[in-house]
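What follows draws every value from the coordinates through simple rules; no lab data is involved. Note that the coordinates shown come from a computational prediction; the quantities given were computed from them, not determined experimentally. Cβ atoms are built from the backbone, for glycine too; each structure is taken alone.
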Structure I
Amino acid sequence: MSETILEVRDLRKHFPIRRGLLARTVGSVRAVDGVSFSIAQGETLGLVGESGSGKTTTGRCVLRLVEPTSGEIRFDGTDLRALDAEPMRRMRRHMQIVFQDPYGSLNPRMRVETLVGEPLEIHEPSLSKADRRVRVASLMERVGLSPDLMRRYPHEFSGGQRQRIGIARALATSPKFLVLDEPVSALDVSVQAQVINLLQDLQRDLGLTYLFIAHDLAVVEHISQRVIVMYLGRIMEEASRDDIYAHPLHPYTKSLLSAVPVPEPGAKKARVELRGDIPSPAAPPPGCVFQTRCPIAQERCRVEIPALVELSPGHRVACHFPG
């Protein structure tokens, strides 16, 4: 077993709901509600679920881009929540993020040389301008772009090229761990494959560890070693990639997998259709949060929250009636 690089325990993020002239707190949005997981060095953990399930908030809480309400986050043995602003800023050179939207995550007024070199300016201020330029050129080549393009602005690149620039910027400080927040969802399918292959090559060459957030289960199956399925701020199921795709135990996981298109023409598979929409995280249902849409829900599901139980080695499920 590889050494654990990230350990998250009982992570919660509740956003207050304020109303009235005095902005009194009248409730909270439970975006993340008791999430625990770990990631080994060099591993890719896929985090999947519908929009509103808490995936992105989990990733940003891990990096403390969003401050958690409670819980423990340990990165490389360090308790991140115990760090003040300056130690946390220094720690961030080892933990970076690639955002979903390459059109919105790059400052349109900056040239690529400045965008990619900015982390070096912050974390390695002693680096000369010439050395920084050499490093930026090397990063451009690393992600498959010509260094001759460094003087261009983001609008002069395609979507896939912009995401490569975002990856180069994330790699500038030689991090150990990357949060990939739906990094290919805004790209064409053919470009998605190129970026996924690039991420896999970088992981192999640099020994990187990924938290890969996505809603496309086909992409997650291709890149991840383990998969966590989230729903309404909670973990529904966690298992190895092969186990969760071949033997899903939670009805929500089964419904997500049944919606993945079959590549063979004419091939059919049973659909597990869900009723209704995902409830509001400001007013989650009692008992199991999935019970309002679950096709096998029983009375116990409406009153008792299922524990996340390990039913086989490495396979955890939060369901009263798994299988």
Structure II
Amino acid sequence: METENVQEFAEKIIGNIEKVIVGKRNTIELSLINLLCQGHLLIEDVPGVGKTMLARSIARSLGISFGRIQFTPDMLPSDVTGVSIYNQKSQTFEFRPGPIMAQIILADEINRATPKTQAALLEAMEERQVTVDGTTHNLPRPFMVLATQNPIEYEGTFPLPEAQLDRFLMRIRLGYPEAAAEIRIIEEQQFQHPIESLQQIISVEELIEMQEEIKKVLVADPIKKYIINLSRQTRTHTEVYLGVSPRGSLALYKTAQARAAMLGRNYVTPDDIKILANPTFGHRIILNPSARIRDINTDQVINEILDMVAVPGGDLSKIEE
């Protein structure tokens, strides 16, 4: 398998996005893993840390269409998917596509929309299609939703239901930049925002080829059992009300393949699993009320489970597929 191609591909895109998103290489890597796995990304962070710029930078690097949906409580499902309008001249109904018909979608403040409008995203995220007035419209490929929500301000919001959260491959946080990075951000935006000069460096065809390439990365049986053991521990942990679903196990499996390929390996290691456990499991776990009262969060629970579950050993690169 040509993992070198995936590694070179990843370095190109990461280097390009770092011209805009400064000092956040780890976050950019996670976003790229999400893109390679054809998943959707939930970004939970305070305003102003670069969530929108991250989405726009990915779209520009690939030369693909970008759509932004600003979610509000009065938004209707048709504002997302589009609507059929009667054309008096042709005496037929014409489909007017909504903003969801782009390739990279920024669903900004998704938790401000009502559950009915949030549900309009479910079909698009899972089936890569939307149905309006009984007619199904396929979405373009690649297609990725980057949804944002503010973890601080909950007034006037509607928490995402478990079914919706489970559709997101990963949840990440950008966080505040380091002091040196923040100085660089100020200096680079003195005259023009770097996003304006960002160029396409990878074709869609190359991306689709890499998305297929990562599926060939070897995941040895001990690693598969390690993933399942971690998932099962979340379902029996004393602090957890609802554990990780099989979709969560699959998410960890796929993202580990992508990370290994991005690092030039054709096999997954336990370190890949450990690093990706929090981003893939965190938003899928619901804690008991008593745990929330004691300020225990999902990251703490996952880290505790990682310490409990035995790590597979041996040479995992030479086990036959």
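So here's what we get for this one:
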quantity: Structure responsible for 5.6, with distance in nm of label points 7 Å out along Cα→Cβ at positions 91 and 219 calculated and labels I, II on offer; calculated: II
quantity: Computed -9000 for helix-only ellipticity at 222 nm (-39500 (n - 2.57) for each DSSP H run of 4 or more, over all residues; to 500) - originating structure among I, II; calculated: I
quantity: Ranking I, II by mean count of other Cβ atoms within 10 Å over residues 19-26, the structure that comes out highest; calculated: II
quantity: Among I, II, which structure scores highest (criterion: FRET efficiency 1/(1 + (r/R0)^6) of positions 35 and 147 (r between Cβ atoms, R0 = 41 Å, to 0.05)); calculated: II
